[in-house]
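Input: structures, listed below.
Bear in mind these aren't lab numbers, they're just calculated from the coordinates by the rules spelled out. Owing to the predicted nature of the structure, the values given are computational and were not obtained by experimental measurement. Cβ atoms are built from the backbone, for glycine too; each structure is taken alone.
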Structure 1
């Protein structure tokens, strides 16, 4: 069934969810996987031709880093922040419940689901009704700009994918999913590590994009481990509240982030490499799932195949006859 017939969030809806918060946010850089780390992860995951890959992955100007510019960096759901929780065996009277933490993680997933749906729709502009690549819509002679406004179809698809994949990459840096805990007491300073080596099952974005929101959130909620936590960061959570500080909570800065190899949590064992390899495997999965969705949604005249060809090649007019 085509996702074009299913309930979904439009590009305008994705933007308007946070428009009030964006108006109040300063333009300082966020602490997240550095742009260089996002670039390394993205390049390792995507077998694309050079110019197209740079449009997606560039450390400063790539679509994968668009959510770390402007006001977007202080919107917690775009970075999987504030899904922090410690069970009673680790901390008495933790100020947030498991349900509250899960709600924040679901908000992070929701942004990626919406972006996936938008990217599938935007891909329709890459080829004509007969399956021929539209050269004007896949041309990269001028750089794409990530401004949430209509552009060439290829730029639109890359922007939606990049903004949708960014929080998924951040999750592996900002959470304890792949972590090993440092020797010593487990608690606020050193939350438990889950030491998972698989991709997160609740990031089944393609599957969720075909479901009603109430149904996929129920499924995702059931897949989130009780001891999963991300870090509290002084940004806007899913309710629009901005914490002034993270006192008494597992924090991004002191507790969990592996945004660089020098971060405190990165120095325990191979936590940094586990975070980057997990994020790389995640983007590989997401790209494969997106390709599969294009082949299913646009099967007529092999349009889906041509869309994929147009997305991965720098000169689709000659590469995708």
Structure 2
């Protein structure tokens, strides 16, 4: 995963929206969106799968955990013998400890640079962490963007996808419309001016190739492999989450849309109380056809538990 926009508790009707592109070499084998088990004794994961190293870039479990990962672009510190960063998401989804303890062992495991968004909705918590030496940062209500640098680093494509997600949320009145607008945003190939490009040590020509929201290198060997949406909608007093994936070929064709629906996901957070796993539908290939009922005007409970240290002040993220 190389570009992510995340809106959490920002919209009354759509409390969780993720729009993400995965950029990778096309000759690296991968499986599309599906339920799969990393091991017989571990919880099933909904997500794509890297068939070379066995991990994933974005996944969730029925019990309420979610993880997504981006690489940090730093060629001077790249270790060719480091373990695959794709293992981190399945390890988080299967972990029994909270983020801080998981992070202590993960940050020292010898991975090349990465960002991790780790959420456990059973606890009402979501964190961003990077192995650059900083501690995990608890995310509050807000709109966030992430690419191959730190959280909300203002690269042009990060600012673009954040703005487009914000606009789509303001205008969408159905899951259908929101999904179509976000897929359009993730397909944006506009190249920013040279003076707005970051300098990550790969040279100007390579920076140009990697700068758009949707990437396709001139030789067709590398680019945006898939676009993924996670859209949670409030339906009465419970949540319904739609996970959609579009797969892109190196020749420009778009595969059929793959999607599934999870009822009662994310779960409502509760202090130590058992959580009913989500009711997960089968993954299917079809067109978007969801037209939800208008939201009920009732008190809305956020997905995130209020941070006790901030309850007396504002927690809105710009």
Identity of the structure behind 28, 23, 21 (criterion: semi-axes √(5λ) of the Cα gyration tensor in Å, calculated), options 1, 2 = 2
key: relative contact order in percent (Cα under 8 Å, 6 or more apart) derived as 21 - corresponding label from 1, 2   = 2
request  = Name the one structure among 1, 2 that Rg and Dmax of the Cα atoms in Å, for residues 33-184 alone of 18.2, 63 was derived from.
outcome  = 1
note = Output -13000 (helix-only ellipticity at 222 nm (-39500 (n - 2.57) for each DSSP H run of 4 or more, over all residues; to 500), calculated) maps, among 1, 2, to structure 1
note = distance in nm of label points 7 Å out along Cα→Cβ at positions 49 and 161 gets 2.4 when computed on, of labels 1, 2, structure 2
Parent structure of the calculated result 0.45, given that FRET efficiency 1/(1 + (r/R0)^6) of positions 97 and 233 (r between Cβ atoms, R0 = 30 Å, to 0.05) is the read-out and 1, 2 the choices = 2
